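Bear in mind these aren't lab numbers, they're just calculated from the coordinates by the rules spelled out. What you see is a predicted model, and the numbers here were worked out from it, not measured in a lab. Cβ atoms are built from the backbone, for glycine too; each structure is taken alone.
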Structure I
Amino acid sequence: MLKGRLGLETARVPHADRHGLIGLSRGALTVERGCLRFATAGGPDLPAGCYDIPYQGISLILLGPGSTVSHDALRLMARHGTGLAAVGDDGVRAYTAPPLGADDSVIARRQARVWADTDARLSIARRLYAWRLGEVLPHQDIAVLRGIEGARMKETYRLIAKRYGVVWDGRRYDRANPNAADAPNQAINHAATAVEAAAALAVAATAAVPQLGFIHEDSANAFTLDIADLYRDQMTLPIAFQAVKAAEKEPTVPLERHVRRIAGRAFRDDGLIPAMIDRIKSLFDAA
């Protein structure tokens, strides 16, 4: 490769000095005269036109539906440590989330270190539960903590359903036949998938290890599920129950589409993915 071709100089802006995330959709991401260029037909957040993308100042580009990316664009971003993830509208699905190649491995190393230590792993799990439940529980048994969280969630489901005027008969989910569930349970499944997609992007952006969870254990995305669950009360359930009410008013629109629309708006308004990134850094005390 010729040095300097397409701006492939060796200088790289540290991720700590970058601006985080940018979402692009309905267009083509290419390279023109050494610059990253996005030509779009226009969407809700970006008018039609051609835009130069300051890739050296961005950590992760979220490429939405109706978009293509050229080989030169991938090569340019890889050279400068700019990540690219293919996502659904407003980041409510994560189709790919390649590692960023961050400036260092501090979060992954700290995560692996505490995960490998039984006492430290429990300490992290207790911190996650404290964030979720609003108090530090004295219990030192992960099974007991899970039981307490499960009991409290039953009441949380009931209270949030009541807030949105949704009839709630309990959490029921048959993995073999998810469509057999009632509308509130189906909506929760769809909303949980959307929030998990946001968590997957946050985990990728911090170069954390998705397999090393502290509350969840068996899943290949265990840590992603740990982070997503932090937002079940404030994000997943409100999105789900709002979607149920919206579906009552517009029954011709599929329930999942209602969930995606509401989730996308909530993610943008609340800055969900940046908030998750900050949580991960705080969890491992990484500045």
Structure II
Amino acid sequence: MKTYKPTSKSRRQMTNVNYHDILTKFPPTKSLTYGRKRAVGRNSQGRITVRHKGGGHKRLYRQVDFLYDKKEIPAKIKSVEYDPNRSAFIGLAVYKDGEKRYVVLPKSVKSGDSFIVSEKAELNPGNRLPLRNIPVGTFVYNIEINPHGGAKIGRSAGIFAQVVANTDGYTNIKMPSSEIRRINENCWASVGVVSNEEHHLVNYGKAGRSRWRGIRPTVRGTAMNPVDHPYGGGEGRQGRGTKRPKTMWGKVTGGRKTRTPKKYSNVFIVSRRRTGKNK
């Protein structure tokens, strides 16, 4: 991690990933980038559905390949690049036939390394195989939920899942959340751990840096008026004043189960994730 001299109160706490030692000095590939307007928490009607989003620096969108439909063709990583739209590092993969694609990089893979998408690939970081061919105990990322559906699980910085068992046409995967889930053994996954594992250690240090990232301030409910929040009102500092914790709209939170009882994916969950103080 990179630290700074305490030239100000905020600078004293600020930390960052040392990109200089990791990234290669290549500009983004123009054919794989395009401008994109961010939703910033608004729905199709323009109404705020997710609070505390807005502003931030303009971002150039990188078209990252999660489908991995080029099989049996080796690819070489030409560059390691920063992507403002995700926490992991991406790399420019140049396939042997000349095609270029951006891919999410695993830890320890650097410029000049190669990978392949194949049923008979070796268990090297970055290589992609069907779950049925991956032995128990292997760390994987970029996991499909449905065959040929593209990677959906394990895509953010420092994340990995673990193969626990292969039985009856399904593979049991231990998720980063500690949930154990059954996935069709014909789904594909990449071997390794997602890059930029120090991402969770970054300390923004000041409010302005959050605003650069498009994160707007969060106001405490107890600081509001009674009309605006169940915790609002009162003279001076007050407790929440309600038996159970509630959201801004009065819905009970902190202990009440919110998962749909008849959700389609319940049959695929072998063991639920750990929650609460014992997590």
Computing helix-only ellipticity at 222 nm (-39500 (n - 2.57) for each DSSP H run of 4 or more, over all residues; to 500) gives -1000 for which of I, II?
II
Looking just at FRET efficiency 1/(1 + (r/R0)^6) of positions 16 and 128 (r between Cβ atoms, R0 = 25 Å, to 0.05), which of the labels I, II belongs to the structure with the highest value?
I
Value 5.2, calculated as distance in nm of label points 7 Å out along Cα→Cβ at positions 24 and 256 from one of I, II, is from structure II
Going by mean projected area of the Cα convex hull in nm², which of structures I, II comes out largest?
II
For which of I, II does semi-axes √(5λ) of the Cα gyration tensor in Å, for residues 112-207 alone, calculated from the coordinates, equal 28, 19, 13?
I
